[in-house]
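Asks: Several structures are given next for inspection.
Here, each number is a calculation from the coordinates, and none is a lab measurement. Predicted, not measured: the structure shown is a model, and the values here were computed from it. Cβ atoms are built from the backbone, for glycine too; each structure is taken alone.
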Structure 1
Amino acid sequence: MAGDFLGELLKNNSRARVLRVFVFSPEEAHTLPFVAKRAGVSPGAAAKEIKELEKLGVLKKGKVAITLANKSKRKIKGKQKEYTWVFDEEFKYARALSVFVHEIAPVQYQNIIDSLKRTGKVTMIILSGSFMGDTTRPADMLVVADAFFEKRLERVIKTLEPKFGREIRYASFSTPEFRYRLTIQDRLLRDTLDYPHLVLLDKQHIL
């Protein structure tokens, strides 16, 4: 991942991506297939990095997840057990590591701008939620544009998710709609702008 300082620091882009998955969702337990998909790495690479991070004490095994295997409409032929892992918040460097990973995330912000510009005439991009370390916010990203290609926007968001190690919850608005929502103090906008957020792009100087 070009310009990924964490990957360069670790000399291992796969470990950087896997680490982000857990740091950006510290309270969630993840299975190996989920981590591989979310991080955008192979299952083998994900398994290797999870094992190393567990050895270091960064991760710990969670509860065993039971999934259905060979499921059909008539009957379930079997069940499959999968281990889960979770970010160990009792790890002595957990807080420092979390802050570090969140603080160096801005290295990816130019990638966001460049990618989203391909989805239409984007006028504003605001980051909130998990990008600010606060998963209680209703959205991680607000995208405003004079004209949108919604399907293209959805695809771009999906390609960005592995770089940040988590699902990106986003909301999109036309520029006139965004201006109107500002005037009526729309709840979603208030719950974003009244809390820590980052304006990546504001072409029309709305804020």
Structure 2
Amino acid sequence: MAMEFFVFLPVLLISIVFHEVAHALVAKWEGDETAYRLGRVTLNPIPHLDLMGSLFVPLLLYFLPGDFLFGWAKPVPVDPRNYRDPKWGDIRVSLAGIVVNLILAVVFTLLTAILFRISLTFGDLGGVATVLIDATHLGIFLNLILAFFNLIPIPPLDGSHVVFHFLPPEMALKYRSMGRYGIGIVMLLLFVYPAGFDLLLLPVNFFMSLARSFIELWV
């Protein structure tokens, strides 16, 4: 179990760091250099790590029954007032992390398929192939979780930024103010009504099945 966790943790860190760097990079392209000036346009995980979201919560979920795993990094600081287009700039910045996680899911799918082919050709290579296949397969799952979880329209998750811009102004401000309680609401729902997340994350199972079907073509 400990060895499995040490495979899980690096894959999670890669996934959430790329997610946050995508936010920071696109914010810079949109005209806001806040994250860039604070050193958040970097693949060094240290500036992105959140003690609770990057370690404690993933560790807790990993050792609890069930298959739901996720975590988060420190939110990237941005100022949408600096965007050339505050509405669509905010939407693009918010969706950037999700797009990157979907791209990573594809990359991990390709890596898993290649590693399967290598293991069939050259053997398990002393167990190395099995560990790497487990890691890349987990990478598919985690990145799909991060992508579709962040689409949930509960502030401050990324999907809420899209919803915000299509609400009447007064309602939008009240909606955004939920962000101070958002993570608490998410964690409460996760533990009190996990079946709700099973419904919301149905796309994860669908795309995992597609990934497995692709991998099987290489076996």
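Asks: Computing distance in nm of label points 7 Å out along Cα→Cβ at positions 154 and 170 gives 2.7 for which of 1, 2? Walk me through the numbers before you get to the answer.
Replies: On the way: 1: 1.3; 2: 2.7.
Answer by label: 2.
Asks: Using helix-only ellipticity at 222 nm (-39500 (n - 2.57) for each DSSP H run of 4 or more, over all residues; to 500) as the calculated read-out, with -12500 as its value, let me know the right label among 1, 2.
Replies: Of the structures listed, the value fits 1.
Asks: Okay, next question. Rank structures 1, 2 by mean count of other Cβ atoms within 10 Å over residues 26-33 and report only the one at the top, that is, the highest.
Replies: Evaluating mean count of other Cβ atoms within 10 Å over residues 26-33 on every structure, the highest lands on 2.
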